[in-house]
1. Using helix-only ellipticity at 222 nm (-39500 (n - 2.57) for each DSSP H run of 4 or more, over all residues; to 500) as the calculated read-out, with -12000 as its value, let me know the right label among 1, 2.
2. Could you figure out which one of 1, 2 the value 0.00 for FRET efficiency 1/(1 + (r/R0)^6) of positions 14 and 230 (r between Cβ atoms, R0 = 25 Å, to 0.05) was computed from?
3. Work out the source of 17 here, i.e. which of 1, 2 gives that when relative contact order in percent (Cα under 8 Å, 6 or more apart) is computed.
4. Out of 1, 2, which one gives 6, 24, 27, 20, 16, 6, 0 for P(r) over Cα pairs in 5 Å bins from 0, in percent, for residues 62-101 alone as computed from the coordinates?
5. Tell me which of 1, 2 gives 19.4 when you compute mean count of other Cβ atoms within 10 Å over residues 358-365.
6. Looking at structures 1, 2, which one was log10 I(q)/I(0) by the Debye sum over Cα atoms at q = 0.14, 0.16, 0.21 Å⁻¹, for residues 198-349 alone calculated from, given that it came out as -0.67, -0.88, -1.50?
7. Taking mean count of other Cβ atoms within 10 Å over residues 134-141 as the criterion, which structure among 1, 2 has the greatest value?
8. Matching task: 29.1 is the computed value of mean projected area of the Cα convex hull in nm². Pick the structure from 1, 2.
Structure 1
Amino acid sequence: MTDPRNIGVFCGLDVGKGEHHATGLTPAGKKVFDQRLPNNEPKLRELLERLRSRWGTVLVVVDQPASIGALPLAVARDMGCQVAYLPGLAMRRIADLYPGEAKTDARDAFIIADAARTMPHTLRRLAPEVEAVAELQMLVGFDDDLAQESTRLVNRLRGLLTQIHPALERVLGPRLDRPAARVLLERFGSPAQLREAGRDRLVRVLRSRAPRMAERLIDDILTALQEQTVTVPGTDAAALIIPSLARSLNSVADQRAVLAGRIEELLDAHPLSQVLTSMPGIGLRTAARILIDVGDCSRFRSAGHLAAYAGLAPATRTSGSSVRGESPSRRGNRQLKRAFYLAAFASLRDPTCRAYYDKKRSEGKHHVAAITCLARRRIDVLYAMLRDGTLYRPPIPAPA
């Protein structure tokens, strides 16, 4: 980003769905523009051209760089303006420094512009997104939505099964992530329908989808059905709901499979794909999330900076002699933090990661804290890999 001393006007945008509020400030703090403008390209171009022709270099700062803030940033880049991002949490804390308690678009736009003018260190650089990363971001965001919908459907199914037949839920509930269990519930949505179908028919239905577990699963289901002879009130209604939920769950799983194929294609074409996936525990979706939020890590000064951005750096709290210590940070990018945590959990199969996890457990840390420590340690390795463009290499044990 250009040196703030070379900026002619700081344009703060409080972005909105239908219209934005823009405030322009000179380096001396003089307000040169303050009004609403529609969220369309001609009006944005008109404003930026007016500011640029009179004041020179324009810095456009937004509080939301994606979704509703994407068009202003794209127009600003196309016109040669500088762009930056003021995180929402930083903005709300900065807002406490200004008089008044009103929460209006005009006040927010002024605060954004004034913060860029007086506190440039609070801004984050927004590198131009290549088409592949922009497409990845959209696909991964939709995949996250589908994952939440899948979790909701699974919980609803397990709740209904537990209500009408707990023994059947203990067999099918943990297997709802497999197509065989979902197809079975879609075709036979109640305990009575499963009994009427009989063993041979149920095995035929599952054999093409789960040849190795079909007979064993059907035997477990029939055994569970024998454990309950009474019919719980509401079973008939559940028999109508369960097939619909199973059908929706199948549809969500199919959509996620299609997205996974496209995400894999985009990752394979990216030069950092092999670097990311060479690290134990980092799979397809985790690599995509890291690539979106971290990139080549050039905007992070160090591994500690990256860990702080992900919310994995401990926060030190001291106050005299009464409060001393460190506690987990509650800030940072939550999606990236979750990706690093899940990757660390998946890496426990690797001997080196497992040894470090066991070491932290032996020090008295509980499971979550030990995984968090492992995730923080792996950030150091990942940062060096992305910085140097090298694949993961297991550490060589020191000679005895």
Structure 2
Amino acid sequence: MRDLLFLAHRIPYPPNKGDKIRSWHLLRHLAERHRVHLGCFVDDPEDRIHEPVLRALCASCHFAPINPRLAKLASLGGLLRREALTFAFYRNRGLTRWVRETHAARDIAAQFVFSSSMAPFAAAADGFQGTRIVDFIDLDSDKWRQYADAGRPPMSWIHRREARLLGAAEVAIAAEASASLFVSEAEADLFRHRRGVAAERVHGLGNGVDLEYFDPRRDYPNPWAAGGPVLVFTGMMDYRANVDAVCWFAAEVLPAIQARHPSVRFAIVGARPDARVTRLAQQPGVIVTGRVPDVRPFVAHAAVAVAPLRIARGIQNKVLEAMAMARPVVATVQAHEGIDAEPGTDLLVAEDAAGLADHIGDLLDAPDAAQALGERGRRRLAGHYTWERRLAPLDRIMDQAPIVASGMTGATSPHGPREERA
């Protein structure tokens, strides 16, 4: 077995949020074929109890602690440099040193870089010659552009700067990679059209869903108090796109649904609800749970799963998981993008608040039709979205990818642009 370095911006276990779900399944897949050396950040102290799971899977591990609040403050120093704040946020001398020491001690044949923010650490291995796969997941620079378009000064200025600098860095990172991966063909195609990108080395590698874990036939306890039907939204509730989604839904969609179904409730299920989300619990019919030990009962006993995202990139795992649980899903166009499921047959998709309210109201009026929609969604995933099937192309991509020679570009250096290093 060959030695492989796996770098991730967040500890890939437990798989309880979007990027960790993908990184965990990728890590397991690669660990079956390589001796994996894992370097990652831990941004939630509670996740440290899961380190033994990863140590048992990998040949070696390095867990770098990071405090998101302090890192965000420290990243502002990037405003004084020609540097994307993303790279300033993740600067860490300990992880950089571990990468170099691992390369010096082992014959690392391949690097797997999970997210553009980890590319500087891969590039820190001076003299590396091997296969470097960069999983960008989503096109983050376009996410920052969406934030800028939706925001107001001064933050919109900062977001637009980040979109511009990170966009240039993404192209530079891809130029030094053997292959670049994205979570959907739509994301991959968007990147292929960037100037300077070698389109033939860009691949879509979609997410799957664990259909055995998300099994609607299991007997889940009902977490909801007696009352009207529940509309459920799941996700990390300090993530800006999720916050925007639930606030917009509560203000613009829920009142129209309650006009038809006065007893309906909207439940926001997810850890770290920020102040705006917490305040929504004051609105009639809104429930904010915070962190829950297992999201499945909350989805299993919901009447409808909603995905009202207006800012979205890649594939929404919350949609796949709700479909796997055979729950009827109503999503915005943005939340549906990248998912191979037929609107009107496997789920319902709407372009605006009125459309969402109409779809949800119709499902609440016809429980049998709602159940049939959920069952069709589950069958759709069973044929297309197993992790084994979705990750099958990865081995071929890695085997056919060209060898790269490590070089420090200004875009990917962990110390910032070359001319600004001491």
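1. Values: 1: -18500; 2: -12000.
This figure was derived from 2.
2. Details: 1: 0.00; 2: 0.50.
Matching structure: 1.
3. Working: 1: 12; 2: 17.
The value was obtained from structure 2.
4. Details: 1: 6, 22, 23, 18, 13, 13, 6, 1; 2: 6, 24, 27, 20, 16, 6, 0.
Only structure 2 yields this read-out.
5. Working: 1: 12.5; 2: 19.4.
Working through the options, I get structure 2.
6. Details: 1: -0.91, -1.00, -1.34; 2: -0.67, -0.88, -1.50.
Label of the source structure: 2.
7. Numbers: 1: 16.8; 2: 24.0.
The structure with the largest value is 2.
8. Details: 1: 29.1; 2: 19.9.
Answer by label: 1.
Laboratory data are not the source of any read-out in this text; all were calculated from the coordinates shown. Note that the coordinates shown come from a computational prediction; the quantities given were computed from them, not determined experimentally. Cβ atoms are built from the backbone, for glycine too; each structure is taken alone.
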